[in-house]
Structure I
Amino acid sequence: MHDVLQREREIFDLGLTWRHRFSELGPAFYTPLSPMAVRDPYWVARSQSMARELGLEEDWWRSQAALEAFSGSRPLAGSMPLATVYSGHQFGVWAGQLGDGRAILLGEVEAPDGRSIELQFKGSGLTPYSRMGDGRAVLRSSIREFLCSEAMHALGIPTTRALCVTGSDQPVRRETIETAAVVTRTAPSFIRFGHFEHFSHGKHPDELRVLTDYVIDRFYPECRHAANPAAALLAAVTSRTASLLADWQAIGFCHGVMNTDNMSILGLTIDYGPFQFMDGFDPNHICNHSDTSGRYAYKRQPQVAYWNLFALGQALLPLIGEPEDAMAALEPYKALFPAELDQRMAAKLGFAQASEGTRSLVGEILALMATERTDYSIFWRRWARHVAGEPADVVRELFLDHGAIDRCLLQFRELATYEGRHPYDGSLALASSPSIVLRNHLAEQAIALANQKDFSMVQQLLQVLGKPFEEHAEYATWAGFPPDWASSIQISCSS
């Protein structure tokens, strides 16, 4: 026992340069505490891409000390672990105080390029904000978050990222007994809409101002000189959120739990609980089987994002002043989101600019896809291959109604030649529709192997998903149609 306690007091030094600006906000914003170690940890996966961004050596992980540090049993030199407090609306209902129930912020690391990157453990044990939870994450959800956050980064979609996952045979009870894991997540900041809601709803105007000033000065300095900095911040977050939602919709990504405490103030994809890249296209698709009302269905995501922004506007109202100013900051979303989505969908068609013609064609295609439940990712990749020169049959064979898809192909050709104003670009189409995404069945297969201590598929998926717009002949089946059993996979909030 003495050896264990002694080891826990020893620190592990990666040679990182740390800062702790969030902790300078004051004790109202967090609780300092140390991670709780998991039993007999082992490595599950590591992202060398993320490690390089942090300035780590290729073999940074090879020591036992590193394994212990990234599973919570040995302090990282320079870190100052803490859990932050926030509140939020969950499934549209005010939930009151929430907070980092199983996450611990270690601090900011100065990257070689000068950026500050926060490191956070997820699944590192109880915090004062765990409520009825145990503070742990399970291997299943940790692998999903690790792979998806790195995959989203490779797709060019703003997201938190992940450095590594460690596992343990320590049991964790969810819907069944599972095993524990710790994900090391990274982001410029993990601040959420819910942080602002916490201090606004709790009638703490001084702390609300401190938090707002912190976010403006660090991440939105252009807002400082506006006539109404808080309104300018709301407008800037609105713009980033509109762009993020356009990314999600264009790639066919469903988040699953778009609560206000899961919305990043920086417009990042955050908190990968239930999520899914759609298989057969269904605008009403619900990826979270806990979402019995369908609040976070695919087609509702843009509207929910605006609802969440409205909640953020309400939280900032004590600083903004007039409700009219808050509404004016939110109003651009109604034009920004559709314009951003139009541009992304035009690119998927192969056109550099969106137009009435591209909007009409996309509408026709999506309606046909919804009728036949055409595979979303495969259709758009095949469409891109056709635009790049392959015969139209690669698209036509996806449909039963050949007449309907032929009309879409004809509409495309007419659009492409109409007065020469809409030249198309095969390379643009290929760069807008990935050959592979992290489908649920791929994650399930990797998790099944990981449960047997075989992490090979996790690492292989990480490599392939890191180059999503390339063809990977060795893993062609991963880019193919999902198996029949994939439709029975159920992902819930239990993670």
Structure II
Amino acid sequence: MGRLLPIIICLCGVSVASGQERLSLTDSLQYRVGFQTTLSAGDNTPLWLNANKYGLSSLKTTNGYVRGAVERPLSADDGRCWGLGYGVDVAVATGFTSTLVVQQAYVEGRWQKGVLTVGAKEYPMELKNQELSTGSQTLGINARPIPQVRIALPDYWTIPITGNWLALKGHVAFGKTTDDNWQEKFVAPRQRYTDGTLYHSKAGYLKVGPKNITLELGLELATQFGGTSYLYENGVEKVYKNDGGLKAFKNALFMSGSDATDGDFRNAEGNHLGSWVARLNFDQPAWNLGLYADQFFEDHSMLTHFNKSGDKYMRYDFKDWMLGAELKLKHNPWLQNIVIEYLYTKYQAGPVYHDETSNIHHQISGRDNYYNHHLFTGWQHWGQVMGNPLYLSPLYNSDGNIEVCHNRFVAWHLGLSGTPLSNLHYRFLATWQKSYGSYYYLPPNPEENTSLLAEVSYRLRQGWSLNGAFAMDSGKLRGDNYGIQLSIVKTIK
């Protein structure tokens, strides 16, 4: 019996000190209600009042919502070998792409360190500061969550035989987008749209080093597949019912197969994209410095930076990067975090594209056209890109075209934050961007833009908090926009 007691405690979640033997699914509940309003002057809501809010935002100059949520976090069962959690998060909005927004609705279970989640949930970015970064290029926080089934190792698990030197985490997920009705309403006649698009993402991260210098390496991959694509070719509507069976799920998982429109030039089935990511951390008693990189790619060529055609190899340059640095000052409340980022996306495997033919015996495979695809409406959900918002989201398009027209750009970004008082927090963002359009959309001249944000959050007693922000855009890319955003939130734990 003595040997079985630890096992029984683990399985039943018994707290010996308290004598608690049963789990209550209504304990540790957290409630949140809130109100937000945004008022702007110009053509659109300024960038940083709209971006990186998990899609719960709008470009319309007057918008707002009332929001309510209830959640039982998995952390309520941290003392057990297993745990159960769930959440529902709903907003009633005005000036948005829909009036009723089910932002989150999920259930999840944990066994040891593994977690299974079913439903729509907001997931944070990896290896980047959540409030100061411009955003991850593949798995960002700019669009509404996609309902999915997700198996994850969310926190680093140390590999036992490595002497605490190696740890890993990651996830695999399959889901389905929910913006079919929005696409049909937004799209102009004779423009491409899709119905029932399926979604797949996976990522793995390896952490090296147990002490004050650590290196994190990761690969993030994502795919859009299945559903029905409505295209117009030479003025004639063409409808393609993409494969959504088990074979299509396998092809999404392993980046294989081919699309119905490929013909003699076979590519992987669906819209495949991803990022190589890395972060080097230096942790000291008074500060922490992180240097990170996010190298985006759209197909196999930029995934490996090599392309084999016959007996010849083509090497692609390492030009398209997001490079960043984050400095945390541990004992300086007035300025706690500093983020600097540089983005360059002009290369995209080069300006030339062709497949191997009987006359041209070498495949070039350039003009990757980031966040776009010939069959699908690109890396977007409800009009917002699902990666970094400096790629101009389709919501900005006034011609009813669901496409990212500005994906070749150079940008610099600065983010600052601090907590000068225990209940007062601020952040400041400044971004400069110069866009060259895309290989398929060439503006007469490059279009520049400067975007600023100043935001202050104040915590009151009894779970109340106030948030006020001022933001602006200046330039031809997004127009001259000015706006304020006010929110009030009440949290009960």
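Just checking, which of I, II has the largest value of mean projected area of the Cα convex hull in nm²?
Working: I: 24.1; II: 26.9.
For this comparison of mean projected area of the Cα convex hull in nm², the top structure is II.
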- Query: Any idea which of I, II comes out highest on Kirkwood radius over Cα pairs in Å, for residues 113-288 alone?
  - Reply: II
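Compute FRET efficiency 1/(1 + (r/R0)^6) of positions 241 and 425 (r between Cβ atoms, R0 = 35 Å, to 0.05) for each of I, II and report the one that scores greatest.
Working: I: 0.75; II: 0.10.
Top value of FRET efficiency 1/(1 + (r/R0)^6) of positions 241 and 425 (r between Cβ atoms, R0 = 35 Å, to 0.05), among I, II, belongs to structure I.
Tell me which structure, out of I, II, gives -13000 once helix-only ellipticity at 222 nm (-39500 (n - 2.57) for each DSSP H run of 4 or more, over all residues; to 500) is calculated.
Checking each candidate, the match is I.
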- Among the shown structures I, II, from which was the value 0.35 of FRET efficiency 1/(1 + (r/R0)^6) of positions 369 and 457 (r between Cβ atoms, R0 = 35 Å, to 0.05) calculated? II
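Every number here is computed from the coordinates shown, using simple stated rules; none is lab data. Keep in mind it's a predicted model, so treat the numbers as computed, not measured. Cβ atoms are built from the backbone, for glycine too; each structure is taken alone.
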